1. Who wins on mean projected area of the Cα convex hull in nm², for residues 73-152 alone among 1, 2, 3, i.e. which is largest?
2. When helix-only ellipticity at 222 nm (-39500 (n - 2.57) for each DSSP H run of 4 or more, over all residues; to 500) is computed for each of 1, 2, 3, which one produces -11000?
Structure 1
Amino acid sequence: MVKAHETILIDGASARAAERRLAIGYASAASRPALTALFALDDILSGIRRTTRDPMVGQLRLTWWYEALVKLDSALPPAEPVLQALHADVLTRGVSGASLAAMVDGWEALLDPAPGGAAIEQFLTDRGGRLFQIAGQLLGVDDQRLSSAGAGWALAELARSLGDAAGRTMARERGMVFLDLALAGRWPVQGRPLGALALSARFDLRETTPRSGSPKRVARMALHRLTGY
């Protein structure tokens, strides 16, 4: 686990992934495998959207994952590492495969190269909000700010992927609103891994901000771990 005083000396997506690992490291040892598996699923769904040019192909790939996740409720997983990890570490903590499958709907909404407002709203609800709510369940946290944190976190990623300046500006501005709401007040100890992710996303949404993995960002996340603010 990266310590608070250490610098993450990598850039871009790798640095953001390292910050996420740092935040997951704030969870109890018993919860870390479940969180790791959950975010690994999100990575796979994100990769389908990012690497698929033909929406029909993307639809087929997402449908496979949707059906595979639902089947976890009634059958052993196939020889796929993420499905096996979800079955072993997430379903055993009270999360259903059907609940995980609902995350696919959020990614499906973004298969359109130019998603409209309704598609983005579904993405925020079924990808961002649902992801953080499930993570909260794994951590034993029931906090209404989880949905706002997840939506803001999802908008930070969306802002990086949109090609038009107006769309990026919209995503940044809405994301900041969600994250300011989510980060108002003290976070409970169990929820601070997710609060740290919200802080990381808010850094990403600012026009002028330290780069991912910088000492300032790592120190700010560590402060959140200690204080909840």
Structure 2
Amino acid sequence: MQIKFLGTGGAFDVDYLNSAAILTVREKCILIDCGFTVYQTLVHKNLIHRVDYILLTHLHNDHCGSLANMLLHKHVVDKAPKPTILYSTEQFKSQVYEFLKIQVKNPDKYVEFMPLEDFEGIQAIDTYGLHSEGLQSYAFIFEEEDNRIVYSGDLGKPDVLFDKLSRIPKMHTCVYHDITFNPENTGHTFYKKLLPYMNGVEMFGYHCDPTENPADNPIRLVFYQKDLLV
């Protein structure tokens, strides 16, 4: 199992591109989020052909803003098989479908949909309202053999995620968590709130401006981990 980030910035950190990642698990390639900078990054890095499946943490523009572009590219330019969007609930599937319908008219022409429960080794954590009021969002847990990768999505309160981790079997775990250095930014997790959860896991922070990283932050930033970047 391997994860590579296509960007590590937030909605306004344009120099660091939108946070998104390509995860290889069970010999399948999953694109996690497709914000407005992701399509161009996939093109520049020659990676679009690798995308078999797509997971969306939520429907903010910096997490899904170039999804339609990517689907159209695969269909029109690459003439490739349709990728598959994995969804946790029928309600979220309907939201994604309506979002795409505005842009491509007939989403079924460009993408398949599959319940997440049919893909072995992935769990969704419902984080509704914990990033933005009234907004459906998800964190994800990926497992393969004796390794676990945790991806927070955008999450203002980490308790729900780490409570879930405390109730499942222990194994080697890498947590990739969105992070903010501003305690007034309640849509993301202030770095000090993550410190109690660092024991027993590898912790990496993303979705931030690395130049604002305070000296007392012990959480490694994905931006500085070259082996985690495409």
Structure 3
Amino acid sequence: MLKAFADLSTPLVADACLRKDVPLRAAPPGIGAVVPGQRVAGRALPARHYGSVDVFLEALDGAEEGDVLVIDNGGRSDEACVGDLAVLEAAAAGLAGLVVSGLHRDTPELVHIGLPVFSYGSYPPGPVRLDEREPEALVSARFGPHLVSDDDIVFGDDDGVLFVAAAQAAEVLATARQIWQTERDQALSIQAGQTLRQQVAFDDFLAGRSADPSYTFRQHLRRLGGAIEE
């Protein structure tokens, strides 16, 4: 999956979801890789954190190579829920990376380990609580308004993190690649002297909207085969 995502991006995947009417599920803004520039893509391996690392170790027992550990810590900002030992264990299990709805710690060690870790930032204290575990602890992870399970694929890069149903991932990636090619062609045309307004016949769009106020730019682009907004 990471190979298929290699020359794409989360914005392209997001645009493809809109194009194909696939639910757009993005992690809330602010998530980022501990090491900027790292990317991740793979099947979601969900785990809900309750104050102890044991749930991660149990999740890894059922992991497959290339999975992405998706940790639900409720987006908490009062504790870090993952550090160097958990990340080392994930790397030893063959995971492609971790995506955390919460904070991490041991930043220098994580940089040295090199496994992609996406979180909402660093924080020195670890958990000082031990909450009651839910039956769904290893079935799904909540990430903002979204529920993520092992039926999902995780995509992450410098722009953020997306979750796409595995059954629709191939179609979404194929569409993302088409959008990428169209946008690259448009960029080359701009550099060659043909403005984007000329490429998308913007005057025609304005005339069409004047005649029909419900006519949208997105409709116009789809009619022309352009790709800007999605």
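1. Details: 1: 6.1; 2: 6.6; 3: 5.7.
With respect to mean projected area of the Cα convex hull in nm², for residues 73-152 alone, the highest-scoring structure among 1, 2, 3 is 2.
2. Values: 1: -20500; 2: -5000; 3: -11000.
The read-out comes from structure 3.
Readers should treat all values here as calculations from the given coordinates under stated rules, not as data from a laboratory. Note that this is a predicted model, so its numbers are computed, not measured.
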